Structure 1
Amino acid sequence: MQEISHFAVHGVLARTRRANQTLAEAFVHYPLGLIPVPERRRLHVRDHHPNAARPGADPNLAELHQAGLRPGASRARFARAVVYPLTWRGIRSTTAGIAASLRHCGAWHRAAAACAVPGAAYLTGGWPALVCGFLVPRLLLYPQLAWLSLINEHTWFAPEPRTGSPAWVEAGRCLRLYPHNQLLARLAAATWLPYGDLHHYAHSAHPAVRWNFLPALERHLTQPHFTPDSFLTGPRSVIAHHRRALAIQTTARPDTDTAASSV
């Protein structure tokens, strides 16, 4: 469902912009209580894509910082930030986001849809269906899987600044998980990294390409500069890479402050 919205805001889910917006609103944003599609388009297409991993410009990087993935974070705080949507702060943020989406223009439509889905779950299977079939997936499972996908999209805290073609620029700030393990790659694509997430480098280099062409496109691109074989464990995992990058920023900060004071 997340990827329906993602490719709709890029205009490649249907033929027209109106059709893309209608599909995303009807099947994702309304039932899940997400922000309106035009706002999602602005944040993702206009603000994130050209500014990926750029401090002060990328809203996704700001979101990671707010969750605790920032220089100076302790190991415990870093670990909590990786599972941020499952923490009390994360749950409050999720519910606050739903509440904020219901205050937008046309909010009564959104409120009706946001109430209809849990209502239908309750009528179908009572409290177990409401809790296990809607509340837990919406408030915990979906936000956490989307969060892991976000963490896996870029070398957020150690991008390699480049100029040139889109593919060359994105190769310096994207990563590709499981490039040498087809089994893990297919498992990720079927569960927590569907479509544009596992192939995010190809998507970032050519955002107007449809999701089903991304694997073929990726085979014709050079690999990004970071191609980890693991997400969570090992010295070349995504998590270890992010942790090292934040630690380097932490140790570099005193030198910067000293130089500034001496000037």
Structure 2
Amino acid sequence: MIHYKSPEEIELIRESALLVSKTLGMLAAEIQPGVTPLHLDQRAEEFIRDHDADPGFLGLYGCPSTLLTSVNEQIVHGLPNNRPLEEGDIVSIDCGAKKNGYYGDHAYTFSIGEISPEVEKLLDVTLQCLYKGIEQAHKGNRIGDISYAIQQHAEQHGYGVVRELVGHGLGKKMHESPEVPNYGKRGKGSKIKDGLVIAIEPMINLGTRRVKQLSDGWTIVTADGAPAAHFEHDVAIVDGKPEILSTFEYIEEALAKKMVS
């Protein structure tokens, strides 16, 4: 059952979503070759708690970390470890926060130093997929319209669209109805109405869409070992239109400062 949110609830979700955005912006300033995902995880937990909130992932379904850090062929749910990030890596950082009883959930794929043009294009297209999906999140459309837009854009570039993991509703629980797949048919699925809050999160593979789970029970990787990208925004339907509650602005500001320095 879908729980449509009041304007007051949407503002509380926005507050949590923006805290996650600020957390990712803080991490963006620190990400560089030699930094470990475990260090980033510790910094994120401190930052979220310093802002009177709780890490959204830590303890959820038994998750042992504040962040999920997925490097290269890891698509999502990578557990932070002590392997230093290296020049040419990419890393999806997925983060959640719970404040005032509501969750924010937000992700961005970072490049570590110079990456190959092939992987750079994958990141660009995956980010485009996110916004093409958001464009379809307006009153009167259906969830399948979001899914179709993402799938079509990714597949016309020859990329694999992950089926096993999907976006989702967001609110007092991290994962609520409806599911928001990154593949599907136009005109199918739940009708989009005002008050709907969803996390839209394309997970796109450079090669096959097939995936495997590692023995840690968490990390999902591409079946062919090719890189994968993942971006996520929290979106509310307000006055019939999509309103993005999270933002990449803090990340972009931090990355711009690093380029100048």
Structure 3
Amino acid sequence: MARLHLIGAVPREQDLYSGAGTDFYDRLVGSDRAEIREVLALARDAEGPILDVAAGTGRLTVPLVRSGKRVTAIDLSDDMLSRLRRTLPDHAMLECVVADMRDFSLPRQFGLVIIGATSITLLDRAGRSLLYANVRRHLAVRGVFAFTVAGDASAESFSVSRDREIEVPGPDGAETYLFSQQVEEDGAARLVNWVRVADLTEGGEVTVLTSRLRVLDHGVLSRELIHAGFAPPAVSPVRTLGGEDIVLLTTTRTGCAEARDDDASR
């Protein structure tokens, strides 16, 4: 980050999704209502329990459970799921499982599998292939697989390195964070960093919350889904308060996918 270099600050990297990053992530996205209306609409028609993949602190899980749905929430970060458990302590309709979305095994199938907050972009191509196989195994025959990704306008903004300041809700009011996006691999991935401006001191050590995300568009993901044995997905816009361009991909298993699963079980 250019500002850190200018003042000689020493970065101490911290994963955005664990430890101290968990609190910041929850404050950053906790009030975001994007996707919730669309996911609840899908849930109303779902037959059987719901699987929330990369559930985080429960931005989608909580409204689903409160609407009366039985939800299994999986996330690689136990720190994230701990916050979800505190929000819905000992709730009979909630199960939390620490698991990698590329490699999980649960004892049931689900009528709806969701991935919110464009979290699929955390995975490279090999990781997405493993994810699709896991979802296919856990999706009921008439179940729906749905996830979000940036739309065309947002995807374009991800292809340019930039720094800017963003106000994030804090315990004592809004706090200013420096957001830095560095594009890597010829635009195929981006490294996202967050630093609290109040922590910047000349020559001092500063915590940098970091995440690495792939730059994906719905066309690429649609082709991957078809190749993985899913039906061509429906692509629909997600309504957002801030005008961000996000789209929802919704698909089902095909007969070919069911045949593959049957073959794998023999």
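Read the figures in this text as sums done on the coordinates, not as results from a lab. Since the structure is predicted, the reported quantities are computational estimates derived from the model, not experimental observations. Cβ atoms are built from the backbone, for glycine too; each structure is taken alone.
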(message) I have 2.5 for distance in nm of label points 7 Å out along Cα→Cβ at positions 40 and 72, calculated from one of the structures 1, 2, 3. Which structure is it?
(response) 3
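Taking Rg/Rh (Cα atoms, Kirkwood Rh), for residues 112-167 alone as the criterion, which structure among 1, 2, 3 has the greatest value?
Numbers: 1: 1.34; 2: 1.04; 3: 1.10.
If we compare Rg/Rh (Cα atoms, Kirkwood Rh), for residues 112-167 alone over 1, 2, 3, the biggest value is for 1.
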(request) Using the calculated result -15500 for helix-only ellipticity at 222 nm (-39500 (n - 2.57) for each DSSP H run of 4 or more, over all residues; to 500), pick out the matching structure from 1, 2, 3. (result) 1
(message) Please compute Rg/Rh (Cα atoms, Kirkwood Rh), for residues 80-215 alone for structures 1, 2, 3 and give me the label with the greatest value.
(response) 1
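Compute Cα Rg over 2.2 N^0.38 Å, for residues 88-143 alone for each of 1, 2, 3 and report the one that scores greatest.
Numbers: 1: 1.19; 2: 1.49; 3: 1.23.
Evaluating Cα Rg over 2.2 N^0.38 Å, for residues 88-143 alone on every structure, the highest lands on 2.
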